Structure I
C-alpha cells in the first residue's frame with residue numbers, strides 16, 4: 001500500500017468515525033488541531049487494526065504528532 005492509499009484510508013476513517021471536517025485533514029495538522037485526544041487513540045488503534053491489519057502499541061505513537069507523521073508511520077509498518 002502506498003502513501004496515497006494510506007492517506008485516503010486514514011482520512012476516510014477520520015471523517016466517518018470521528019466526524020472531522022475534511023478541510024482540516026492536511027498533512028501538517030496535529031492531532032489537537034483536528035480534535036483528537038488521547039482517549040480517541042484507543043479507537044484509532046482499533047480502526048487501524050481493522051482496516052490495515054496492524055497492531056499498534058500506544059508507546060509507538062508517542063512521537064507521531066501530525067497526520068503526515070501518522071501516514072508515514074503506517075507506511076513504514078506496512079512495508
Structure II
C-alpha cells in the first residue's frame with residue numbers, strides 16, 4: 001500500500017491526473033450543470049467537486065496500475 005501511495009504522489013502522476021481531471025471534469029460539469037449555469041442558478045458545489053474528483057482518481061489509479069505492472073511481463 002505504501003508503494004502504491006508513493007507512486008500516486010509522484011509529481012508526474014499528479015500532474016497528469018490533474019490535467020485529465022481538469023479536461024474531463026470541465027466537460028462533465030458543462031454537460032451536467034450547464035443548464036443551471038445558463039439559468040443563473042450557480043453550481044451545485046458538491047456535485048462539481050465530485051465531478052472533478054472522480055476523473056482524478058480514475059486517472060491516478062490507471063497510472064499507478066500501469067507503473068506497477070510495467071516490467072512484470074505477461075501474466
Structure III
C-alpha cells in the first residue's frame with residue numbers, strides 16, 4: 001500500500017510541474033536503471049576529475065571535518 005501511495009504522489013507532482021530542469025533530472029534518474037546505457041562524461045566533468053586527481057597527488061586535500069567546518073562557516077555568512 002505504501003508503494004502505491006508513493007508512486008501516485010510522485011506521478012501527481014510530475015503531472016503538475018512545468019519545471020523542465022526538474023523533469024529532465026527525474027528522467028535521468030529513472031533512466032539510470034537501464035544497465036545497458038553508459039554515462040558519458042562531459043569535457044568539463046573530465047577536467048574537474050583530472051584537477052581533483054592532481055590535487056590529491058600533490059597532497060592538496062582536507063579532512064571531512066575541515067570541509068564540513070568550512071561549509072558551516074560559509075553557510076553562516
For this session: Match the computed value 1.3 of distance in nm of label points 7 Å out along Cα→Cβ at positions 13 and 45 to one of the structures I, II, III, and report its label.
Result: I
Problem set entry | Given 28, 25, 21 for Cα extents along the principal axes in Å, calculated: source structure among I, II, III | I
For this session: Determine which structure produced the value -22000 for helix-only ellipticity at 222 nm (-39500 (n - 2.57) for each DSSP H run of 4 or more, over all residues; to 500), calculated from the coordinates; the candidates are I, II, III.
Result: III
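A short reminder: the numbers here are calculations on the coordinates, not readings from a lab. Worth saying up front: this structure is predicted, and the values here are computed from it rather than measured. Cβ atoms are built from the backbone, for glycine too; each structure is taken alone.
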